[in-house]
Structure 1
C-alpha cells in the first residue's frame, strides 16, 4: 500500500458521489447479482441481496435504501458514486474491493470484511461497524462520524489523515497502521490495541491522552501508583 505524505486531517476534502438520475435507472435481474456484472445508475429499495456470491461486480452510480446485503461475498467489488442508507451489510465479505465517492448512513456493518482494499472519498455516519475487519486497507479522504467501531480491526491499514469524529473505537486494533495525521479527537479510545510508535503523528485531545497513556503503560508493563500508594 502506498504511504505518501498527505494533507492534514483538518484540510481533507471529500468528493461527493454523482448519484443516479431519476429517469435512467438500472436494476438487478431477478434480484440476483452475477459474477462480473456491471451496473450503471442502479437504484434499489427494500430489497434483499443477502448471502449472494458474485465476485468482480462493478457498480457505477447507485442508491441503496433499506437493502439487505448481509453475508454477501462480493470480492473484488468496484463501487463508485454510491449512497447507502439504512442497509444491512453485516458479515459481508468484500475482499480486495475498490470503493470511491461513497456515502454510508445509518447502516449495519457489524463484522464486515473489507480487507486489502482501497477506500477513497468516503463519508460514513451513524453506522454500527463493530468487529469489522479492514486489515491492510488504504483509506484516503475518509471520515467516520458517530460510528460504533468497537473492536474493529485496522491492523496494517493506511489511515493517514482519516477523521474519526465522535466514534467508539474502544478495543479497536490499530497495530502497524499508518496514523500520521489521523484525527481521533472526540472519539473513545480506551483499550486501543496499538504500539507507541504507531501513534506518531496522530491527532488526539487532552482527555484522550490520559486514556492512551494508561493503556500504553499497561502494554509496557509499567505499574502506575499514586504518590501515597504502596506497590
Structure 2
C-alpha cells in the first residue's frame, strides 16, 4: 500500500508522515530529505547548478538509504546526513536543486524503486501528482504561513540558529513561489487528494486524522 502526503514547507508533512507510518506499521520515505541531500552534496563539492554535466556526475555517484530508528535517518554514501540537511544554507539551495529536471527524474525513479513491494508512507511536494499518481491514499497538508514560520523558527532555535520570524516568513513565501511555479513537477494538490488544514492541529491530531481515514477504509 502507498500513502502520499504532500504540502508546502512547514505544513507538518514530514513529522506527520513519520509518525503515521510508525502507527500503521509502514515504512517511511522522506523524499524531501533526498533533495536536501543532493543540495548538501552540491554545496560541499561546490557544484555549479547550471552545469548539468557536473550535476549528473553528482547524481550518478550518490547512494541513499534510510536507516536508524524506524528508518527515519537518511544516509548518503554511507554517512548519516539527517542533521546536516537542515541547515539554512541547504534550505536556501534545495529549491534550485529540486527544479533541475535531471535531479527530479533520478530521484523519482529512486523513490519508486525504494517503495516497490512494501507498505509505505511518502511525503514531499509532488508525490501524489508525479511520483505515485495511483497511490492508494493521498493527503495534502496546508497551514497558515505565519504558523508555518513559527514552527520553522522553533526547529531552528532548538538547533541553536539565530533567525527572525519575519525572515522565515519571507523565506517560506519565496519557497512557495518557487515550488508552485517551477516548470517540472510543481507543488500542487492532486485532484483526488484529501486536504487537511494543520494550522490549529498538533502533530498527534494530524497523525490520528490520517490513520483513522486509512484504517476506516481498510476495515
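Throughout, read-outs are computed from the coordinates displayed, never taken from laboratory work. These numbers come from a predicted model, not from an experiment. Cβ atoms are built from the backbone, for glycine too; each structure is taken alone.
Which structure, out of 1, 2, was distance in nm of label points 7 Å out along Cα→Cβ at positions 87 and 191 derived from, given a value of 4.4? Each step should come with its number before you reach the end.
Values: 1: 2.9; 2: 4.4.
Of the structures listed, the value fits 2.
Say we calculate distance in nm of label points 7 Å out along Cα→Cβ at positions 15 and 63 for every structure; which of 1, 2 gives the highest result?
2
Here relative contact order in percent (Cα under 8 Å, 6 or more apart) was calculated and came to 34; which of the structures 1, 2 was it taken from? Working shown, then result.
Working: 1: 12; 2: 34.
Structure 2 accounts for this read-out.
Supply the structure label, taken from 1, 2, corresponding to log10 I(q)/I(0) by the Debye sum over Cα atoms at q = 0.17, 0.18, 0.19 Å⁻¹, for residues 71-158 alone with the calculated value -0.60, -0.68, -0.77.
1
Suppose distance in nm of label points 7 Å out along Cα→Cβ at positions 103 and 143 works out to 2.3; of 1, 2, which structure was it derived from? List each step's numbers first, then the result.
Working: 1: 1.2; 2: 2.3.
Only structure 2 yields this read-out.
Could you figure out which one of 1, 2 the value -2000 for helix-only ellipticity at 222 nm (-39500 (n - 2.57) for each DSSP H run of 4 or more, over all residues; to 500) was computed from? If you can, show how the numbers build up before the last one.
Details: 1: -2000; 2: -16000.
For helix-only ellipticity at 222 nm (-39500 (n - 2.57) for each DSSP H run of 4 or more, over all residues; to 500), the value -2000 is produced by structure 1.
Looking at structures 1, 2, which one was mean projected area of the Cα convex hull in nm² calculated from, given that it came out as 11.6?
Working: 1: 13.2; 2: 11.6.
For mean projected area of the Cα convex hull in nm², the value 11.6 is produced by structure 2.
Among the shown structures 1, 2, from which was the value 2.7 of distance in nm of label points 7 Å out along Cα→Cβ at positions 31 and 55 calculated?
Numbers: 1: 2.7; 2: 1.8.
Traced to structure 1.
Of the structures labelled 1, 2, one was used to calculate distance in nm of label points 7 Å out along Cα→Cβ at positions 79 and 175, giving 2.9. Name it.
1
Out of 1, 2, which one gives 2.4 for distance in nm of label points 7 Å out along Cα→Cβ at positions 95 and 167 as computed from the coordinates?
The value was obtained from structure 1.
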